[in-house]
1. Quick one: relative contact order in percent (Cα under 8 Å, 6 or more apart) came out at 27 when computed from one of P, Q, so which one is it?
2. Can you spot which of P, Q the value -23500 was calculated from, given it is helix-only ellipticity at 222 nm (-39500 (n - 2.57) for each DSSP H run of 4 or more, over all residues; to 500)?
3. On FRET efficiency 1/(1 + (r/R0)^6) of positions 20 and 44 (r between Cβ atoms, R0 = 30 Å, to 0.05), which of the structures labelled P, Q is highest?
4. Out of P, Q, which one gives -0.39, -0.97, -1.27 for log10 I(q)/I(0) by the Debye sum over Cα atoms at q = 0.12, 0.22, 0.27 Å⁻¹ as computed from the coordinates?
5. Where does the value 1.3 come from, among P, Q, when distance in nm of label points 7 Å out along Cα→Cβ at positions 28 and 60 is the thing being computed?
Structure P
Amino acid sequence: MAKGDKKKSRKINFAELSDAELERYHQEFRKELQEIRFSQVTSAYTNNARISALKKDIARILTVKNQRKKQAAAK
């Protein structure tokens, strides 16, 4: 992402998504976080709030995936 590139935070209910969609979002958010970290090294990125939002979204995705995994194991 270039400097000044602003993405609005999306409100997504991850519990309603399929496993494939969750995995797609997980990979997308990880890639974006990695790109932001690289651009921070060159001081080209200034939107630090996006980093926090991405980390929280990744944690939410992992929580839903783990909950589904536990439910499947309980059955």
Structure Q
Amino acid sequence: MASEIEKTVLGRYSLITVTANTELLVEGLRGILDYDAETFRVNTVSGIVVVTGRALEIASLTAEEVLIKGKISSVEFCM
């Protein structure tokens, strides 16, 4: 039951989890717009998220989430 509620809520919102400044998990992914070692732009159900840093890379990717690793310096939300 709890997972059904989580899916309903997350269906309308993105969940972004930052661990220290080395990992960023984005749930509610709609797609990766562009990326390189310094900038990631991802489309989520809540809008566009821009991650900047150094040595950024995709550590894991599914249809619904992406895990970005590297030295994260900023996370920006664009509506």
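Taken together, the values in this text are just the output of simple stated rules run on the coordinates, not laboratory data. The shown structure was predicted, so the numbers you read here are calculated from the model rather than taken from an experiment. Cβ atoms are built from the backbone, for glycine too; each structure is taken alone.
1. Q
2. Working: P: -23500; Q: -3000.
Structure of origin is P.
3. Working: P: 0.35; Q: 0.90.
With respect to FRET efficiency 1/(1 + (r/R0)^6) of positions 20 and 44 (r between Cβ atoms, R0 = 30 Å, to 0.05), the highest-scoring structure among P, Q is Q.
4. Of the options listed, only P reproduces it.
5. Source structure: P.
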